[in-house]
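What follows is calculated from the coordinates using simple rules that are stated; it is not laboratory data. These numbers were taken from a predicted model, which means no experiment stands behind them. Cβ atoms are built from the backbone, for glycine too; each structure is taken alone.
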Structure P
């Protein structure tokens, strides 16, 4: 089951539903991106269009809309932290 949809359904607001749709699309793009990186054996070959770039903002929005339930979104949270580390470096 899609964790974004589970949490969004439990919240039940229009904002939660809209965020769930965006998070699901982001998740699919992130997984495809990571697979391409592994297949190419590229070193940090991310550009401005990379899904990593969106992760911190999506994580902040998830925390704002989902509250404590956002803690279950470990994939998103990990990618947001990774993107923040890359930006700081």
Structure Q
């Protein structure tokens, strides 16, 4: 991967962490977003996550995206993709 690509990937990961941190705290403190951030927010709106599980799901999602972006290019996977992967893996864990 070229140096410019690594810098862009790091910037994207930092923006993602900031976005998820704001969601966990319950308040978004900005009004400018990258197109991929808007896609993630819209996807999150459509996902059915129980309120009592929301914080833990967001933390797990953040860790999964961090692992994803360590090994490959962005943008970060959507929450719906993460939930689907989690659902398909869970029966195998039992």
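Comparing relative contact order in percent (Cα under 8 Å, 6 or more apart) across P, Q, which is largest? Could the numbers behind the result be given before it?
Details: P: 30; Q: 36.
Once relative contact order in percent (Cα under 8 Å, 6 or more apart) is tallied for P, Q, the winner is Q.
Quick check on the output: 2.8 is distance in nm of label points 7 Å out along Cα→Cβ at positions 16 and 56, derived from one of P, Q. Which one produced it? Please list the in-between numbers first.
On the way: P: 2.8; Q: 2.3.
It was calculated from structure P.
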Kirkwood radius over Cα pairs in Å from the coordinates reads 14.2; which among P, Q: Q
Top of P, Q by distance in nm of label points 7 Å out along Cα→Cβ at positions 8 and 40, largest first: P
Read-out FRET efficiency 1/(1 + (r/R0)^6) of positions 48 and 64 (r between Cβ atoms, R0 = 25 Å, to 0.05), computed value 0.85, structure in P, Q: Q
